[in-house]
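Readers should treat all values here as calculations from the given coordinates under stated rules, not as data from a laboratory. Values in this document were obtained by computation on a predicted structure and should not be read as measured data. Cβ atoms are built from the backbone, for glycine too; each structure is taken alone.
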Structure P
Amino acid sequence: MLIQQTLERLHELRLTGMALALEEQMRASDLDDLTFEDRLALLIEREVTFRDDRRLTRLLQMAKFRLPAAAEDIDFRSPRGLERALVLRLTGGQWIRDHENVLISGATGNGKSYLACALGHSACRHGLSTRYYRFSRLLGELALARADGSYAKLLDRLARAQLLILDDFGLAPLEISERRDLLEVLEDRYGRRATLITSQLPFDHWHAVVADATFADAILDRLVHNAHKITLKGASMRRSKTRTPLPQPVA
């Protein structure tokens, strides 16, 4: 009866991991030789692990990554100019805590989105709030938010994310309202939060996409300062992973 009350108390205190571990200990037969201190340490460790897992799940759900990418699965064997040392350093997350940026450029199919999502996943593992957007989708959400009166709330939500990932920048020149929206987003984050942007265009073409010299200078000044630049090269990763059809038997 006492153990059941203890379990109820643990759940009331939201110590779910500890409660689950205690139930497992009660069913185990190989813990009798452990001291009270050892068993308590196991309970506490389980609670810490449970909270870390729950936090990671919540951060991944909030991020809404396009791809289920992980840093451990990044392909360094293909010759595309990807430096292992730089990527490993970025997966540590210090650049996010230092409010720096990462800019990734490369042709379609070179793995820009995968790399971006993998770095975002690493950020979530470090407990850093992350949001992923296709750049065109974000522009659409900002336009809708302006129309329905939720523009300020959306900007605030974007500003609070410790890492904001904008995928596929530069697919089309920006309209006047889109330039202003992008500048608003980056102004809120400059020197306060980290931003990661991918684009099919070389970096020296980004200025033309903004389509206005004044806005382009202001936007790029907030991106390029303290930015880690990655240029992916080589053939499309999608083509290289396409299976070669098996030869058909001759009749």
Structure Q
Amino acid sequence: MTQPAGKRKEGALVVEGVSKDFVGVRALDDVSLKLEKGEILGLIGPNGSGKTTLINVVTGFLKPTAGRIMIDGVDISGLSPHRIARLGVARTFQTIRLFLGLTVLENVEVAAVSAGLPRHKARQRAFEVLDRLGAAHQADLLAGTLPYGQERRVEIARVVALNPTFLLLDEPAAGLNEAESEYLLQILVTFPEELRCGMLIVDHDMRLIMRLCNRLHVLNYGRTICEGVSEEVRKNPAVMQAYLGSFTQESSRA
């Protein structure tokens, strides 16, 4: 099933009728979505609605109870996280997982090596990615000495170094101040075209989500309650009741 990086499947990432149970609790209930290359899809919903669980299922950290995950029609359900990553699906985590005793450059280089690049090319790839994200000047700093917002940037640099076809970001703006969130927006909006990838982003920063995403998919209690373009979703009564009411009211006053 694992393919060389240059021969990855190029079609859509499809989640088809996925459910996930935990000891009698249904965390996901018949969820289906499609992520195309070149688009940014926002996955939103209240805390506990199943967003991170869905990312964990897609990336192989959890096995689905029902349904399947496909890339270009090839079923990848149940594969290990490593094999799914080699097929071009990369993700970040809510909790930053840097190697604090390594330099910034070494952290990104490790990711590039894991993608199959030889050491000398991995180092070059790592520096190019850091430069693209505006962090090349921090390459020789220990990751453990960075402020929180810059740690987030290195975390994103590591998944970019994997050269993903599909990039799944789990709350990349969590803990960032307004200026850091704005800088993140300016970086992320370029990814689909520059990296030629599809991007799914989970976040509670609704201003970032609304400005960044082509489409939104909304979960509540593990079920899809709405999907569509941002303006359609923000006006949907079920979404307003479940999640976006305060944001919509604030935007209307503005």
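Here distance in nm of label points 7 Å out along Cα→Cβ at positions 85 and 117 was derived from just one of the structures P, Q, and that gives 1.5; the source is Q.
Given 1.12 as the derived value for Rg/Rh (Cα atoms, Kirkwood Rh), which of the supplied structures P, Q does it correspond to? Only structure P yields this read-out.
Where is distance in nm of label points 7 Å out along Cα→Cβ at positions 53 and 197 largest, in which of P, Q?
Looking at the calculated values, the largest one is P.
Taking distance in nm of label points 7 Å out along Cα→Cβ at positions 21 and 37 as the criterion, the highest value among P, Q goes to Q. helix-only ellipticity at 222 nm (-39500 (n - 2.57) for each DSSP H run of 4 or more, over all residues; to 500) was computed and gave -16500; which structure, P, Q, did it come from? Here the read-out was taken from P. Taking distance in nm of label points 7 Å out along Cα→Cβ at positions 13 and 213 for each of P, Q, which is largest? Answer by largest value of distance in nm of label points 7 Å out along Cα→Cβ at positions 13 and 213: P.
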